[in-house]
Structure I
Amino acid sequence: MTRRERPLSPFLIYRFDYTMVLSFAHRVTGVLLAGGGLVLVAWLLALACGPDAYARVDDILDSWLFRLLLLGWLFSFCFHLANGIRHLAWDLGYGFEKSHARLSGWIVVMVAAVMTAGFVWVALERHGGMS
């Protein structure tokens, strides 16, 4: 009986590269956004159910843990949006050269960081800091 060769896992074949990190990060941020969407639905349901339900959910969402999660969800949104625009450019046939792909990857990370910082700054300015 001959032994059939099994395919190798991609991490055994390919050299670790920034494109792998950005691809993985895009998938992870998509999953995180789905989780954040469930929290948003819970908040909206509590809002629709009346002041008592809203107060209970608001107490949970006002904790430092959920504020930290909100910051993560905000960065996930910004990264996923910027990387999605990058993918749209690729769909149109732009940016496939290695130098352009590397540059656009850095731009995605920087844009996501600046957008996140900008949203946090606006929120803190409007609400007088985190109380």
Structure II
Amino acid sequence: MTPELLSLLAGGASGFVMKLIASQQAHQAAMFERSLIGAKADDLSADRAAKRGGIWMRRFLVVSIMLAVIYFPLLVSFTGVTTVIETERAPWDLLGIFTGGFESIQGYLIMPEVRTAVMAIIGFYFGQGTIRSR
């Protein structure tokens, strides 16, 4: 090969590589600009949501759920009203006609689902309060 041909091939290859690098950088810059625009939109949306008074709604929901799940059933347990629970039935008896039944108990029944729900509510509510920057 002649030196002119080698020079031509090397120049073409280096031009291709430089053009490829430049187009990748332009693509990354465009992606960065789009992410900045998205971040600004997220900030505006969060600001508008904060101005709507969402904290009072969250407080109302937490107090309502805590009253319904903890306080009211506890009051009912002191009145002497019995709590009726369903006993275990066979897996094949979908309607509970042949197995299982109902049983009356005295006191306050705390099911694992109630405990899990209360823990999730408290974690969500107080978890948001820890990141608030006032």
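Who wins on relative contact order in percent (Cα under 8 Å, 6 or more apart) among I, II, i.e. which is largest? Numbers along the way, then the final one.
Working: I: 26; II: 17.
For this comparison of relative contact order in percent (Cα under 8 Å, 6 or more apart), the top structure is I.
Supply the structure label, taken from I, II, corresponding to volume of the Cα convex hull per residue in Å³ with the calculated value 270.
Values: I: 205; II: 270.
The value was obtained from structure II.
Matching task: -23000 is the computed value of helix-only ellipticity at 222 nm (-39500 (n - 2.57) for each DSSP H run of 4 or more, over all residues; to 500). Pick the structure from I, II. Numbers along the way, then the final one.
Values: I: -28000; II: -23000.
Derived from the structure labelled II.
For distance in nm of label points 7 Å out along Cα→Cβ at positions 88 and 112, which of the structures I, II scores highest? Write out the running numbers ahead of the final one.
Numbers: I: 1.8; II: 1.2.
Sorting by distance in nm of label points 7 Å out along Cα→Cβ at positions 88 and 112 in descending order puts I first.
Which of the displayed structures (I, II) returns the greatest value of distance in nm of label points 7 Å out along Cα→Cβ at positions 40 and 64 on calculation? Walk me through the numbers before you get to the answer.
Working: I: 2.8; II: 3.8.
That would be structure II.
For FRET efficiency 1/(1 + (r/R0)^6) of positions 48 and 72 (r between Cβ atoms, R0 = 41 Å, to 0.05), the calculated result is 0.70, so let me know which of I, II that is. Don't skip to the answer; put the middle values down first.
On the way: I: 0.95; II: 0.70.
Derived from II, not from the others.
Where a number appears in this text, it was derived from the coordinates with a stated rule and is not lab data. Predicted model only: the values in this text are computed from it and were never measured. Cβ atoms are built from the backbone, for glycine too; each structure is taken alone.
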